[in-house]
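Bear in mind these aren't lab numbers, they're just calculated from the coordinates by the rules spelled out. Keep in mind it's a predicted model, so treat the numbers as computed, not measured. Cβ atoms are built from the backbone, for glycine too; each structure is taken alone.
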Structure I
Amino acid sequence: MLGDFKKFILRGNAVDLAIAVVIGASFGAIVTAMVKDLVTPLIGAIGGKPDFSNLYFTLNHSRFMYGDFLNAIISFVLLASVVFFFVVQPLNKLVNLSSRSKNADEPTEKKCPECLSQIPKAATRCAFCTAKLK
């Protein structure tokens, strides 16, 4: 039983998943701190009130705390925008730049319309069937 547990733990999937969870949690903490400490105070400086948790309405002596819900929505939108603009967009740009250099190689050959052989792109006559090319 202990040997099976050791095999399970030392499999690549479990270790990779554990590393991904730890790194994801650390990254989440960084993004949350950025939103909480930089972006939300900026909105508060512009809008005048960064915390809506005290907002509520009363209906039949029941208190509906919609301010906490607003805070959660705003935090989610800010968190998603920070991830999109500071992580997703730069990574997409890097991927596009790296794939652009790979695709920059234009073909150096073309097919002969008569015999369908591969010939150099600049050729004016086919080397295989001697057809004159346009």
Structure II
Amino acid sequence: MAITQAMCSSFKGEVMQALHDFDVAANTFKLALYTSSATLDASTTVYSSSNEVPNSGSYTAGGGTLTNQGVTVSGTTGFTDFADLSFTSATITARGALIYNSTNGDRAVCVLDFGGDKTSTAGTFTIIFPTPDASNAIIRIA
């Protein structure tokens, strides 16, 4: 079992088919957290509850809804960003996450590998997204 950070291969084709709309509030994107027992990588195609962290505090199955910051083009790179996401009063141990499009069949977008287990104990578990620019944004196409 392993979690490998990647933009999902199916997502790349689905973008070309206009199945994902990152314009603010066009589609709903969610982030689900997973234990180290999960297998997630570029071949992941849809959200699955298999090896998802259990419900705790404000975290429930399926994860949390992301607030999309819209689409930006800088030079030759297009990118999107999300507001940081927090789960409060939660006891969580997560090894990674999946961003997926809950508006469109729970289609996978990208896998996040935390590089090791991250935990919160009856506290706040926060996903902090990188700087939203052409070099660092979590989802970018160059």
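Each of I, II could give distance in nm of label points 7 Å out along Cα→Cβ at positions 11 and 83, but the derived value 2.7 comes from I. Here mean count of other Cβ atoms within 10 Å over residues 59-66 was calculated and came to 8.8; which of the structures I, II was it taken from? The read-out comes from structure I. Suppose you compute distance in nm of label points 7 Å out along Cα→Cβ at positions 27 and 123 for every structure in I, II: which one lands on 3.5? That value comes from structure II.
Of the structures labelled I, II, which one yields 0.00 when FRET efficiency 1/(1 + (r/R0)^6) of positions 91 and 115 (r between Cβ atoms, R0 = 25 Å, to 0.05) is computed from its coordinates? Of the options listed, only I reproduces it. In this comparison of I, II, the computed figure -1500 for helix-only ellipticity at 222 nm (-39500 (n - 2.57) for each DSSP H run of 4 or more, over all residues; to 500) is attributed to II. Of structures I, II, the largest value of distance in nm of label points 7 Å out along Cα→Cβ at positions 19 and 67 belongs to I. Looking across I, II, the calculation of distance in nm of label points 7 Å out along Cα→Cβ at positions 43 and 107 that yields 2.1 traces back to II. For relative contact order in percent (Cα under 8 Å, 6 or more apart), the highest value in the series I, II is held by structure II. Hey, Cα extents along the principal axes in Å derived from one of I, II reads 42, 26, 26; which structure? Going label by label, the one that fits is II. Comparing FRET efficiency 1/(1 + (r/R0)^6) of positions 3 and 35 (r between Cβ atoms, R0 = 35 Å, to 0.05) across structures I, II, the highest figure comes from II.
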